[in-house]
Structure P
Amino acid sequence: MSTDPLVLAIDDEPGVLRLVKLELGALDFRVITTSDPNEALNIMEEQRPDVILLDVLMPDMSGMELLREIRERRDTPVIFVSAKDRDIDKVRGLELGGDDYVVKPFSADELAARIRAVLRRHMGVGANSVPLLADGLEVDFDRRTVRRGDEDIALTRTEWMLLQFLASKPGKVLLNAELLSHVWGPEYRDDLQYLRVWVSRLRKKIERDPANPVIIKTMPGIGYQFIADEAAEPTAAS
């Protein structure tokens, strides 16, 4: 059985699908293509692709709508592929649960790099044996769980990767480029909009008041800092 990553490409343009299949196939990816959203859902269940490429604009069901259907069934990483290049479109795609957003036209090498970056961060990183507490939040690195009291907080893989890296260095200011490179890959080190969107998503899940965060602090123009209970006490006293 092949170990090459399996890509499901969903687009209503046959030319795009042919190009993706040909170009990615030459770069050691296996590719399944379809222009039918319902068929895509069936393929996803039967073939279990490693990553999904999803067009935003399709006639029968928009990519945003199809993503909701996908997220109800699987946590498969999804990369939006679209001719819409406005920042607001990219942000909306990420906020709805997309893992990346690639603008048409794109090169095969760029698309392959994006796919590999998404797959890298979905594989996870190393664990730490000591759970961490922060404002009533418990981060268990070994079990990869996050809890507040008796409530389990569900995170996507990307949210977990970001939280894990921040929490693994409590009290330390992590630079924007450092976070982007570690979680997303070096090709993302200058994409601050990505980082802002994902930090915002994470705060909505772990902070008591996301508008006034106390766990993940912003260092304007520099980066972010995770404030664990032990790290927060000296700050409160000062």
Structure Q
Amino acid sequence: MTRVLVVEDESAIAELISINLRHAGYEVTIAATADQAQAAVDAVLPDLVLLDWMLPGQSGLALAKQWRSSARTRELPVIMLTARSEEGDKISGLDAGADDYLTKPFSTKELLARIRAVLRRKAPEALDTAVEIAGLRLDPATRRVTRTTAEGVREVKVGPTEFRLLHFFMTHPERVHSRAQLLDRVWGDHVFIEERTVDVHVKRLREALQPVQGAGLIETVRGAGYRLTQQVGTLAT
């Protein structure tokens, strides 16, 4: 699930944005100050930040510049939210490193369209494109996983973390990924998660795939990590 950090000090606006984003299928975290936003980014690197210009203490503009100067957050997609509509202000926001600029008030449709556009530019593999391997189909747009077997098409029930994990495996098939790489790409560089957590979620994913004879798709490569294979063989544990 795509993670969005909403940095907005007006709680009513933050909550409204959050409700609309969650309804659209995004995972949302809210921060009311620059310090809270930095703490949230330090904990889990989001997929995108909606950043209000005017914040108590450090401004959103200064925070955007700070993120652009750090290697870890240099590529973090940022959409600036502000009541400032002057061209000079827009240029300042974009110069600070914002990927896009949205002037309040804005419609939910426009916000979602801007988010999709920025994510598409940052991740050209198209976040909503369905992928299919060895009869297993994952559709990010509908959040559904199915597998075609001799008995027909069967749905696979997976949790949100297992969904992200499977999506990553399926978009990078046959490649071995270490636990550290999976933490970075699936969990978003979460500094408080241990590498063994990956093993737990791989186990859950295999258990979810077992009823559709798909557990063997996820292979353990001893001493290296995990990979998704298109040739279902003997399951390594």
Structure R
Amino acid sequence: MLTPQTNKRIGQAMADYAMLDDGDRVLVAVSGGVDSLVLLWLLQFWQRKAPVSYELFAVHIDMNIWKEGMEEAAPLPLLEEQMRLIGTELHVETGLPLSEESRTCYNCSKLRRKQLFDLAGRFECNKIAFGHHKDDLLETLFLNMFYSGNISTMVPKQELFEGRLAVIRPMAYIEKSEVENIAEELGVTPVKNLCPLSGDTRREEVHKILEGIYEQIPGARASLFASMKNVRKGYML
């Protein structure tokens, strides 16, 4: 299911950023999308061969979006099917409510992240794993340049609260296409995102721009990703 090249890059990311340690309790954020489902399977796969021992706690935050006239497509039953396929128990938590005027992608994401931090404390987890991959990191870099006026991105490992909690992204070195290939081999089916804003966001706009660049300039993806580790500060303003 994992090609040697993909497996090597995952292992390299874990080693480069010392993502997992013996005795870790890792909360895995499972949205139901293909990235988080593959991440959960990968962490289980690595559990069997890693030189360290760690525990996994799969958590899904249900935002109740499906209730708005879309009962037939309720994500939870579909997500539970995928959990049975992967062979993992899932803890489901009801999402905190958002008012109509504050219902934006940014506020929703911020609220879910706060809830995940709280859940990590409840389960005594010292790590939270997210399913972000190489393309997510590149898109975030350009999002921040286009809309926030800064050069930054999501990092493969980020320590928070004076080191009491760390966010890890084990798939940071692999591309979206590799994630999708793993999912296809596993027979994993992502649960559709029913948010009315899905597919109509700034991230989707940046994704389309970058895909156009990759088509026009061979090797651009690899070069852009390498540039994030090769910042020549003496030539920045």
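Bear in mind that the values in this text are calculations on the coordinates, not laboratory data. Everything quoted here is computed from the prediction, not taken from an experiment. Cβ atoms are built from the backbone, for glycine too; each structure is taken alone.
State the single structure among P, Q, R that was used to calculate Rg and Dmax of the Cα atoms in Å, giving 18.1, 57. The read-out comes from structure R. When distance in nm of label points 7 Å out along Cα→Cβ at positions 21 and 205 is computed for each of P, Q, R, the one that comes out at 2.5 is Q.
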